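Pasting the structures here.
Each value in this text was obtained by applying a stated rule to the coordinates, not by laboratory testing. Model, not experiment: these values are computed from the prediction.
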Structure I
Amino acid sequence: MAAGILLTRVLGYVRERVFAHYFGNDTIPADAFRAALRIPNTLRSLLGEGTLLASFIPVYAAFNERQDKRAARALAGAVLGLLLLASGTVALIGIALAPAITTVIAKGFDEPRRQLTITLVRILFPMTGLMVISAWCLGILNTHRRFFLPYAAPALWNVAGIVAMLAAGSWFVNRALPPDVQLHRLSLALAWGTVAGSVLQIAAQLPSCWRLLQGIPVRFSVTPEGVRSVVVAWLPLLVGAGVAQLSGLIDTLLGSFTGPGGVSALGYAQLIQVLPISLFGVSVTAVALPELSRDAMATTGRGPNEQLRARIAVGFRRIVFFVVPSSIACIALSREIVGALYQTGRFTADATVLVANVLAAYGIGLVGQATVKLFASGFYALRDTRTPVKIAAFSLVVSTGLAWLLMRWLGTPGIALGSSLGAFLNTTLHLRDLRRRIGSVLLSADWRAFGIALVAALLAGAAAVGMARVAPGLAPVPRGAVVLGIFGVVYAASTLALKHPDAVRTWQSLTTFRAN
């Protein structure tokens, strides 16, 4: 799984660097493509991997343990049929209502941006159904312990986008077209390449699913055993995921009012911001959730569950060990990070400054965004799906209001800052209500570990900033490599010297591995 995710992430970065080279940050196609891709990605998360896996896999896995596999095959075929029906309907509606959708998500766009966004929305909307099928494949393959393929298959989506941009870019340059015409046609080529990548992603997985299921009996019915259980479990997850996805849509809407490059700057910064969240926050939470559920089941009456609290505390400590330095790096070294990753071609030094300011604002809320899913999982383990949704909805209202106010003062970075403040409110309220349910979750030792991580990250940030000022003449890529390398070395040494539990455990693991 890790190898598949790493392959996809690396190719995803290459795709974004090629995108930055051709489109820059403040061009019409850059803003239009970011906005147009937002809706299909949102629906994919709602109908696909964001909610489907949590509701479908437990039921399908239980059926698959039976000696007779017919119920499992019937469930898989019926769920696929319902997904195809729902996503196909949504895709047709999206194509027909593209102008209205564009008005909703990018109301602040000028007319050229709006017209191109409408065209791109119509091209990209069928991708929703294709990516939902890919999520279904992931559920089947994971249940049968096939992990590399479903997590590596999205790499084909990135490859298709890269090939589309490189091929179309070379073709248009050779034909000596005006720059604005080149970019317009290049964005259309990228959109079609993106859809083609979705087809390739499914094509890589379906043969394995076919063999595992001995055929795919697609049915448009809710009568097979287990289908209603999947739907019932899916609905509260859909509401919770909808609140989270709505936050991204609101950021895009507000960004459209900040002028050329606003939506693109948010997109570039979010791609960097989400990396530590997915690598550390999501991964730790995913590993902890099954054990949290077992611990919650061991609770008697209304009494506190020490094991449940201890497991949440360990998860929090492990997340912040990696995310606190990520947060400080995004704040202190934002220009070095953005310059190393994106500054090429039409992505100028001015674009680096804007995106870096947005990234620094997002960095402030990184810890909150990375830990909130862990605390929410504590409620899920207690079979309480309502409290996290209520808290998330309230936090969304507050963050939207803050983003709107700060946007008027700070521009695009103000949107990111409002989102970060809302993330802190979200995780604070989760922690408060969880403490009311099971007692104090984080004890003095946990806060001490947090303090060590923060002090070490600040020392590492100061050392890296000092090096950046000493070597201002380096090109963006080597400059970023040097300052981030120094940051990592100082952080690792500081946490080890201060005896952070995870730093000590990591060092012991490395020394044991070398000895063996």
Structure II
Amino acid sequence: MNMRWKLTAAAVALAASTALAQAQTTLRVVMHSDLKIVDPIWTTAYITRNHGYMIYDTLFSMDEKGEIKPQMVEKYDESADKLTYTFTLRDGLLWHDGKPVTAEDCIASIKRWGAKDALGQKLMTFVDSMTASGEKSFTIKLKEPTGLLIFGLGKPSSVVPFMMPKRIAETDPNTQISEFIGSGPFVFKTDEWKPGDKTVYVKFDKYKPRAEPASGLSGGKVVKVDRVEWRAISDHQQAINALLAGEIDYMEAPTHDLLPLVKDNADIKLWDWNPLGNQYTFRPNHLHKPFDNPKVRQALWYAFNQKDFLEAVIGNPQYYKVCKSMFVCGTALASDKGMQGLLESNFQKARDLLKEANYDGTPVVLMHSTDLYVLTNLAPVAKSLMERAGFKVDMQSMDWQTVVARRAKKEAPGQGGWNAFLTSWVSADILNPVMTGFINAGCDKAMFGWPCDQEMEKLRDQFARETDPAKQKAIAEAVQVRNTEITTHLFLGQWYQPGAGRKNVTGILTAPAPVFWNVEKKGS
């Protein structure tokens, strides 16, 4: 065999490979953050939740109307006394390694989620047993009736009860998983994953969608592209320019100040993919001075006001709303009960409370996220308002992934811990007292910040048992009032984020999380 023939053969092979790559449809996306943490049970970070929806599936899911529908489950039966539920999985469910999904896998996954998630923890207090009755069937027996079971298994946002193989799901929930095998519509290409550059997913050719049309997070997860690339572009102007030039196809979260550049462009379409919006929150750490004192935490209610935060980040009133309701204005449990006189920047009242609390000037270590534009300006506003109220603030700047890692630490602020940070919750995460993660006041079982209050937990238990909507509303109002006394967190207004895509991209679903099944890309 001569060298010329070898070179010709190599050229033909390269051309064939290039042609195949060009024939594939690749959706190029800029997400709100780079992906660095890939365990969607270990963290509530939304970029990790979004990653979860790419590669994992769920037993139930929420449709566009907010109703919970079967997803991996084919059918389920509920006993007359509402204590026994039997679930049967759909035919044809496979893990990405080709092995079938089993009932034992699902039980292990529910247990791991239930140990970590606020709603899951509360749900598991009602569970008596979970047992497999076959390869595809399992039974959950409850100690007493609750409306949380089906709702919990279809929880739409962080932490989502994603199903994983049993060997992976048996990983301690406080330890990150190291193997990323799902049964969802996309496969995670770990060999192409380069944090800071790109994250790659390819269509799972053995995925069997449901027959129903896609609706929200439910229905048929029909993949219409071969490959999805999440491009890490931290400079927002650069990302917008790339969208306008056709170098990327979709942006999850273009900055509000740059929306005028794309709003009237004939080649770009804006998508209101999450019409319920989001809520800003301030989270104090109850373990350490000064926020171990409830009166010091109460001073924050008088120091802050919502509009300053919303104006500093969003700016355009078209995309924000001042709202003194913990449970999201425009939803069934919305109320301003107990909020009179709060969040109005009454600095004198805040200073008086700090004096009553004998605040000694202990600095508040405030973590400041610098790389997510929807969070970047929050901490400076908080620092300014707190200082005017008499707090001493040590604002420490870091990227969001560092915040996510550091907030899990219980050490004192001087030993790598923290006192406070600000974040945002998608509204679908905070619709009631059980699912709202920051309200969990279960001490060591609570989320980072670790509030500890028996009265709040009793109220959450009451809500979990109640089925009458009017009584649920009264309990939710009692939770809100109690929160003004113990301050698990402060809610700092609602905001809304459109996505932006090229006009040849269609099928973006209305849902609490951005998903890429049902999405079609035509032409270049």
Structure III
Amino acid sequence: MKKHPYTASSSLQIGAGRRGSVAPIAAALLALFVATVQPSFADTLLVKNATFITMKPGQEQPFVGYMLVGEDGHIAAIQEGDAPASVTATKVVDASGEIVAPGFISAHSHLFTSPFRNIGFTETLYGWGAALSRLYKHVSAEDIYWCTLHGSVDFLRNGITTAFDFTNSGVIGGAAVGLGEKVPGPVLKPGPFEENQIRAKVDGGLRFIDSVGLPRVGTHDEIIERFGKAYHYAYDTYGSNPLFLKMALSGGLQRAPTIDTAYMEVEVMKKFKVMNHSHFLESPERVPEQQAKFYWYQKAGALGPDFIFAHFIQTNPDILRIAAQTGCSMSWQPTSNSRLASGAADIPLYRAFGIGISVGLDDQACTDISDPFQNLRIGLSLIRTKYKDAKALSVYDMLYLHTLASAKVLKIEDKVGSLEVGKFADFLVVDPRDPDTGPVHDVVACYVYACGLRNLKQVYVGGKLAVEGSKILTYDESKIHSEVYTRLARMEAEAKAEEARQKAVAAIQVDFDGCGIPLAMAP
């Protein structure tokens, strides 16, 4: 079971019998003996004759070989050539002619947005957010479970096996943008919003980091306590589940009116030993105000190896210098940045500064199709167009950013991001022959530029088949669709009813103002 990072190790306790009783210890030893002598019926997996893109450092060249996955879901062996006769498994996959590569990592995601696509498609960031809030404000805690489950299985179907997920805290209103901006205070809806989103990701079969924000509702201590509640729920309930990797903080200074938020985030980072992933310098709107808030983070002592800037497009040399010197990283979302007209992050420049780069799919509501293959190509296109240089970013580097580099930024590279012995067997099987892409002249270039979701045949998480073709095997998707469509229809009806009420109130205001009668006297 994963330990709470900020708690001390506890001694192992065997059994819970009466004080001084040896029965619990004897029972535990007997169980251990039985488990040792009994045969194991857990599945092992052998993938043979595959063309592997491992992303392992120093192993940049693909090779044809085999991979053995142990019953614990970790890679036990991966080698070039044929598997020795001594290598056996309960399941064998012959991947002749197919490419096997690590599952994609989305280092920046909002899974609950999955059923809200195509909304605000003419808007930049703030207008798009306002368009979404029309329905968001009617979401319940139970709704958020189904929305997140919808997003989780969608990610898996598209070859994303690990996600950093920014959760919805059930907050309505209170989203300031500018310096010292006065807005009505936010309100938190009742219900287990955070708990339901964690449960949905586990039920969907997606590996994840869960990231929780600090809505400015209540006292300082109450805000910290709410984060702690979600944190402890995750570790206490899912600490032994390999799908749950760890907890993180969703930084919110970009929309906070004062520096107090920066200090509070630092307090949470230190108390719970979590990284801070903060949306920052994303939109081309109100850039001077946003850049000024960067120095709030610096003054509060937030910047360092545990700090990730999300998007981080509207920068300047001084901001980049400080971010690099303090060891900060960033997450790049090529598809959503393009969709929202936010601009193109200067990735070659950031890498030259020494800033770690990760890649994500962001909101499914602003990528529409959360396709990592598309994300690779859009990223390459943005950088090569910006620099007018086809060598500005290589296909291998782009794939690396969406796999192992993202794992390194998120500090989970010991578990995922590449196909190496000891890591989780999270991998994709891609067939460039179906539909046929033609002769393969370069394996990585073919994978990045010519292959796509249509070529994605299988998705494995921990050595278990999670997706076959386009069919999700982890959950009954018809149930998800039924729940999501019913719930979204209700939200739409509630939004229209609210708009009708507002329109009626506005009409009464006009009528009574015209007669010189105060609105308060209206029936």
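Given that helix-only ellipticity at 222 nm (-39500 (n - 2.57) for each DSSP H run of 4 or more, over all residues; to 500), derived from a single structure, equals -12000, which label among I, II, III identifies that structure? Only structure III yields this read-out.
From which structure (I, II, III) was semi-axes √(5λ) of the Cα gyration tensor in Å, for residues 134-381 alone calculated, if the value obtained is 38, 28, 20? It must be structure II, since only it matches.
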